[in-house]
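Just so it is clear, none of the values below were taken in a lab; they were calculated from the coordinates. Because the structure is a prediction, the values reported are computed rather than measured. Cβ atoms are built from the backbone, for glycine too; each structure is taken alone.
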Structure 1
Amino acid sequence: MNDPTPYAGLTPDTVLNAVSACRLHPDGRLLALNSYENRVWRVGLEGGAPVIAKFYRPGRWSDAAIGEEHDFSRELAAAELPVVAPLAFDGRTLLRHAGFRYALTPRISGRPPEPGAAGQLQWLGRLIARMHGVGARRTFVHRGSLDQASMVQRPIGAVLASALLPAVLRGHYQAAAERLAAAIAARLAALGPVRQLRLHGDCHPGNILWTDEGPTFVDLDDARMGPAMQDLWMLAHDEQAMREVLAGYREFRDLDPAELALIPALRAMRQLHYAGWIASRWADPAFPLAFPFVAGTRWWEEHVNDLHELAESME
């Protein structure tokens, strides 16, 4: 299912009625939050703290896959890790209203971590190690893995099938993408099997809220099976920052040093996936508004150059 306007019927009244269906009492205050894959609203409540209402993109995840995300976040919260988990109503966390699937979570305020702050990086490393200790207890069955099919082949196919890619650059993009895909495959083959565990999956600073009490992790929408390094590399913008993250991580959990060699491949996979994600969602009206620069030839020229540079660094 790939409805180009999946949220056409998600009006403010629909959001308020969905929250009311949980026997909560919205006070009419709504704030749409930045989210493109799903739709997320902050909803004020009478006599209480606001909640966050997240409406899932139709067709992206199965009910079983969303259930695994919810169970994992609640498992992490039960282990006293600072993770925002969905609220349960009559024992259910995945809710339905007017044809939409949604979940409600507490509203958490905070700020992103300070770039390069050693104490914060070590703190995050310790927490991620504890998250991985929980994540290693069992496996996801329905959420898939961070692999070459989902992060390389399918995104490349989405770009090549999209009119968003300028025709004059099609051959250049295909050559660069195939070169980088080969470099990724060679790097992963050289490393051999790497232990897989349940991950946050998208652990960048924007998904961490910091308060005086410390950090809270939000948005496990990309949780899947993968190597531990996936939850670490996006927090570190240079080698010193990575040393700080790993210093904290290793206080609670061992990490195979060979996983450091995964970072260039993981970075390259994310670059390919980003372009494929936008191309596959371009018919959704929110995407041209959010990413207008992708409609220009210049962005694609720079993207092709970036792919070649990544491939060269790995070769």
Structure 2
Amino acid sequence: MRLHAYYDRYGDERFGVIVDGRLLTGSQLEKRGALDPAINTHLGIGFHVAYETGWLDAVRLATKRAIKAGAPLIGLDERRPAPAVSPAHTGKIVCVGLNYGEHAREGGRGVPDRPMLFAKFANAIIGDGDAIVRPEGTRALDLEVELGVVIAHPARRVALEDAMDHVAGYVVVNDVSARDWQGNAAALREGEKGDGQWLRAKSSDTFLPVGPTLVTPDELDTLAGLPVRSWRIPGSGPDEGQPILMQDSNTSDLIYPVAELVSFISRHVTLQPGDVIATGTPAGVGIFRDPPVFLEPGDRVRCEVVGIGVVENPVVDWTDDPRPEP
């Protein structure tokens, strides 16, 4: 099943189901009585609020009933997309570093003997089409397309063979990084140093674009391999407006696949419904280009996991931040 998050005409987050490339809206499910009103009310601000036992089965059944009753479908572009996980209801974002073999090698690193973990905060989450804001003080933004894993049920000390029972589905994410703050030598000017930790570099506002579609595990086999790609679309220069392929890999190159990550992380960090695991980025990022390639205001960045979808965002400078004051 493919769930799709969007904003309704009142600006509220909603969820629907993608059927044959079109959207069965939450309002149609509710109007026809195909979805329990208590569930629909509970998830009225987005399908990501909770993944209760049996909830996905209830949505599947509701979808079948609505389609059988002749509920209309609309184009996906008729609703503004929302991030498939919400800043208001995502407790933890656990990220994995150096988890693609080629990416580890392009950075001159060996294969890690265990998953390398760091975190992002929920303030970093934005949706498809929202602006990535380059903060004051950095000039070295980089893109990192990743497969995101959304947790369905609480996971604590989960055995490997049970790990997939705790996965609600997959999303596409972009782990935006400020390479100079991160301390990468190729991004630093003479005399500069990184922060010594990755808080600003990884978790500044808008640093985690998330696509609107969540695909349940029964529809995808990440072990068999999903193509993972990213593009930089320059906003100026001779290639203005032309997508330039940056990353082109496959989840078959993951060093630690999804089940191993869920099991390993849950040994130390209890995962809760709606938490996200960003499983790592493949080779081709800007910092390891010669010369390095960084995102500039006016550029756009597109990230894709085939079988899930795309998240695409413009880049703006902090002086042009379009977000309202809190």
Structure 3
Amino acid sequence: MNNDVISSTLLAILLCLALPVASHANSDFPDRPLTLLIGFNPGGSTDVQARVLAPILAELLGQPVNLLHQPGAGGGIAAAMLASSPEQGYLFQYGLSLPFTFAPLATPASYDYQSFRYVAGITLDQPALVTGPDTPFSDWQGLLDYARGNPNMIYASQNIQDRFMINLIADQEGLSFRIVPTTGGAGMAPLIISGDADVAFSGGTHSAYTDSGQMRVLASLADDRLVYYPDVPTLRELGYDVSMHAVRVVAVPANTPDSQVEILSRALETATRDPRFIEVTNDVIRMPVVYMDEDELNTLFDSQVEEYRGLIEQYK
């Protein structure tokens, strides 16, 4: 047997031996602690929900799940960190879908929509425009009437899309707002409650303050009326051709193997049936629990990205 044949045979044997090892390594996922990345400061609705989700996933996956808060740009800073991470399924981001679908279209970013795999959607976001307890208006028409006589009202923003929407409304109504960025619901809430801001975007934090009257909901930014605030109209009902239909998703870097995505997906689907997750989502932050798999999310987000791209081009 010549040297070339021997070399080829040895190579084939080595490849065959290597395949089961790679398969076994994937089947061991996760074999070390995982990190759940949150794009906001502690205290907002995403953080409240994640503090319940993390221990549930730890039980299901057999490894600790640690929280890491990386606030900024409405979740965009965390998304940029995730996109460049070599950690694959060991680092995953939880939060609203807008940093993935809208932000890279509207502002320069180091990532785009294709930089991630969307493992599962587990909550339907309930975004709203809210005001505080002492403003001289309590509904949308009252806000418009007051804003016309009081230019440069303070608007507390959390992300690039809510700023886009409030500017669109201001242009349509001939109003002006002074925009104050915040790093999540925990930063927005004290501004609204104290009266230091007149109007604000809320991704869900308002649910902790409406029963006490510390916040009042003016409009739904979702496609439909908010599940727990059915009397509040949507922006489309109010005459604005725009909405913010967001899903709270778990995302991983685009190169994460199928086997790891499948394991995370199964764990997340089980988590949506856990009474602890249902209670914090339905009763505390007042959002509907859903389960959407990767294919469903890709179909939804493909459509949204095209819609957002057209809207941004229209209003440039």
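Where does the value 5.8 come from, among 1, 2, 3, when distance in nm of label points 7 Å out along Cα→Cβ at positions 238 and 270 is the thing being computed? Let's see the in-between values first.
Values: 1: 1.8; 2: 5.8; 3: 4.3.
The correct label is 2.
Out of 1, 2, 3, which structure matches 33, 23, 17 when semi-axes √(5λ) of the Cα gyration tensor in Å is calculated?
Numbers: 1: 32, 27, 17; 2: 33, 23, 17; 3: 43, 21, 15.
Source structure: 2.
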